[in-house]
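The numbers here are math on the coordinates, done by the rules we state, and not lab data. Source: prediction; values computed, not measured. Cβ atoms are built from the backbone, for glycine too; each structure is taken alone.
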Structure P
């Protein structure tokens, strides 16, 4: 077994702390009713109309365990007619979570 120097030990502890305080995760949601989701930037936003039981997959980033997660990417299953696979939204994490709570059920 290789022995670590004190400098390497401190660096590995710091990296472990950074990893423990921030996290990426993917969550999938199933819509419960007909609804619309706003995607894109504020200046070039558009809406996607969704039907019940359509699947939405969102990749979340939590910079700090105490803060609300921020959406990184949004993907839709069963929508082959779209040109792009992943989307973003200018909504904050709180607003998107509120929308998800009203219109979807989380499926993991």
Structure Q
């Protein structure tokens, strides 16, 4: 946990700033992953049939790593998402599946 002494008091603003930064970074990662999947799907139709099929089959592979093992990330999801990892939320998962099939999806 981020701790900063300010006149002997724990810095609540520092903790909030810490979580907000992580939240912005996670949302950036989600947008970038979405764009990677959209581009992979589009590219797959420009490749020779065999390679295009392989790319569509693996369109969701090798995206971001899991951050769950990091204590700071666990504190963040506890504070912001009631312990549920936003990278594995039902809405985000459905969004990514739609993109992997070439469907339009903007919200997660």
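Tell me which of P, Q gives 2.0 when you compute distance in nm of label points 7 Å out along Cα→Cβ at positions 29 and 53. Derived from P, not from the others.
Starting from the value -19500: which structure in P, Q was helix-only ellipticity at 222 nm (-39500 (n - 2.57) for each DSSP H run of 4 or more, over all residues; to 500) calculated from? That value comes from structure Q.
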